[in-house]
Structure I
Amino acid sequence: MKELQPESLMMTHGYKPELSEGAVKPPIFQTSTFVFKTAEEGKAFFEIAYGLREQSEGEELGLIYSRINNPNLEILENRLCLWDKADDCAVFESGMSAISTVLLEFVKPGDLLLFSSPTYGGTDHFIHHFLKEIGVDSVGFTADMTMEEIIELVEGTGKADKLSMVYLETPANPTGDLIDIEACRKVADHFATDKRIPVAVDNTYMGPLWSHPLEHGADLVLYSATKYIGGHSDLIAGAVLGNKEMMTRVRVLRTFLGNMASPHTCWLLLRSLETLKVRMEQQMRNAEQLALFLENHPAVAKVYYPGNLEPGTREHDIYKRQYKSAGAMLSFDIVGGEAEAFQFLNGLKLIKLAVSLGSTESLVQHPDTMTHAGVSPEEKLKLGITSSLIRLSVGVENYQDLMWDIEQALKKVSVFSMN
């Protein structure tokens, strides 16, 4: 049979209608527990679920309890694996629960965490506050640093032998900075001794369509599934994908933390996966038009969008190697500061002022005072998260209507309304 593309398999993969009265779509399996045929079967299921032994060839992990597995959860995880060509996937009740579970599993007190900066505000807080309080040291690097400079940075901590994970977010939230995944893999290998140092990549900004970090040396890829995967601003979820060995560790910890997604959330995500490619491609086309429009607008000082990178630069090289598209997220500096940014945001009529991203509706927010409010002023200044920065998640609306909305809102900014 012909090898089908992921967007085709999103309709049927992993689901057997004959097991659900012939229903063309999976029903919601709203149950807490499942019946074993025999005691021996129950024993075998638990051995695999608790990591007591490896699965035999052809052996399936049977249904036990919805904290461990559920048909909706399993079908969803199987389908998500297709996009990233991953061995396994674990879906969580939020993006932050996916991030925190990965960090708690691979980073222990006394270890050193190397992470890219800037990163999502929640991740930044977890690293600088929670992990710090339990004795985990961390050091951040920026997109403009070379591989040699990052190695020197790690060595300068005096804890290079304790490096246990490299955590990346690329493109970075909210600046769109691009991090070279392959270079970070080399950094991790440089410090590895008796075991592999995992490289984890938060790929939320690009979703599973436009970037596949596992192909560039990452061991784990993370998503806030709330965003493009969910795509309708009606659920909260997260996902982690990777090789079988590391995902077994992630799954076991998820079992005991109990932070898996509910059957209803999984059912909603299965619905969303069917239109993922159609939605994201429309959002990408709209973003390309808006980036060009903003690039040439007198009220905009600078646009941060991978599609606008200058050929021949280091960032453009990373973009061409790592990404299949410039995506649908862009940021820009308005001429002025917080007052001008707020006047613009308050003047929008079609685009919604709200945090989150990747949904069918266009969303805009002010990182300095919203998603990254908890980052120190000194760090924000260093990273370019200024009072003039605005982040825009482009939706599926007509791009000309979006341009009209941006234009009329910019005209309401005091410095421009007087001209």
Structure II
Amino acid sequence: MPLFTYKAVNTLGETEEGIKEAVDEQSLISALQAEGFIPIRVAQANSRSFLGMGLKKSKLTQKDIALMTGELSTLLESGLPLDKSLQVLMDLTEDNERLSKLIARVLDKVKGGASLASSLEQQPGIFSKFYLNMIRAGEAGGGLDEVLTRMSDYLERSQELKDTVSTALIYPVILLVMSLASLFVMLTFVVPQFTEMFESAGKALPVSTQIVVGLANWLQSYWWALLLGIIMATSYMRFQLADPVRKKVWDGRFLRLPLAGTIITNKETANISRTLGTLLGNGVSILSALAIVRETVDNLVLAAAIADAEEQLKQGKHLSDAMLEKHLFPKMAMQMIKMGEETGRLEEMLLRVAAIYDKQLRVSISRLLAFLEPALIITLGMMIAGIIVSILLAILSVNDLAF
């Protein structure tokens, strides 16, 4: 059936806009009136409307989804039915237009008899396969409120992990940018001030000064080449990482990097363990859970290792043994998972592994920063000192010539 956009006034006298399927405009008007709406405008949705919807959906953040999940779980736990909970949640999020409209679309599907999981699935590009399977498992088991609570906790911890990494990198990035900016200013504005004096001295400049002056002249004349080189390098990396085959090669290199490789491994181990433990705790089979987990892993080398472990599981192997063979995941994590398999407490042990490697990730980041920050400061200091010393040597040589 075709889709139509509509604008109508609800029973509270508020104006609402949305998109619905209908046979024709008159059918949609009748349906809206039956629901207590007063239609103001109904028109068939065109490609432009879909583009607008897609742009709005893409702006929804992980925090928006976590907010919706947490508040919906609270409403369901208080005893409200699903449709009423969604209605209340839509009112609570009215200051967030994108989220409120999303909830309105989901509510419309639920009122039409669809399950929450299928209603969410019809909002393309917003909810992950992991999220949808969790909701589907909760509805099938009759514990949707409990599942949403777990999902809220999962999303909160995942977001906290991302925030930890991004926050920790802010200072080094600022330091690196300021260092490069300082060097650029010195070479393009400070050094040229002395160039004319050096040229009129009539004496050969020290080698260090010649290098600095030459570099300054090159930057003044060909700064655009430097900018072009940065753009080309960025484009090249994007091109490399866009292809799965090439990305897998780069992902393998990233894992072998000192410190940075440890950070990537700890981050992915925490993510894999938490996702797998949460899925298993909600009744999803281990093979289905591994297939979902594989899609949440950014590093393709680790994703391939999980896919291989999935195949070995089908042949009767234990998860811990299959993953340990790859020598990619931390041994302690694999031993804990093996213990969980032997004691029948795999879900609990996976969540413990996630908590441990969350902490390990913070330690790894702290170690990287402990090395990176002084290294940047010392490097910048040595470069600036080298420029200043080269200029001073040239000035002293000119003074010697004067006397």
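What follows is calculated from the coordinates using simple rules that are stated; it is not laboratory data. Predicted model, so just to flag it, every value in this text is computed and none were measured. Cβ atoms are built from the backbone, for glycine too; each structure is taken alone.
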I have 26, 55, 18, 1 for P(r) over Cα pairs in 20 Å bins from 0, in percent, calculated from one of the structures I, II. Which structure is it?
I
Comparing mean count of other Cβ atoms within 10 Å over residues 164-171 across I, II, which structure shows the greatest value?
I
Once distance in nm of label points 7 Å out along Cα→Cβ at positions 276 and 308 is calculated for all of I, II, which comes out largest?
I
Once FRET efficiency 1/(1 + (r/R0)^6) of positions 4 and 252 (r between Cβ atoms, R0 = 35 Å, to 0.05) is calculated for every structure in I, II, which label goes with the largest value?
I
State the single structure among I, II that was used to calculate helix-only ellipticity at 222 nm (-39500 (n - 2.57) for each DSSP H run of 4 or more, over all residues; to 500), giving -11000.
I
Can you tell which of I, II yields 12.2 when mean count of other Cβ atoms within 10 Å over residues 188-195 is derived from it?
I
Work out the source of 1.2 here, i.e. which of I, II gives that when distance in nm of label points 7 Å out along Cα→Cβ at positions 92 and 116 is computed.
II
Looking at volume of the Cα convex hull per residue in Å³, for residues 324-387 alone, point out which structure of I, II has the largest value.
I
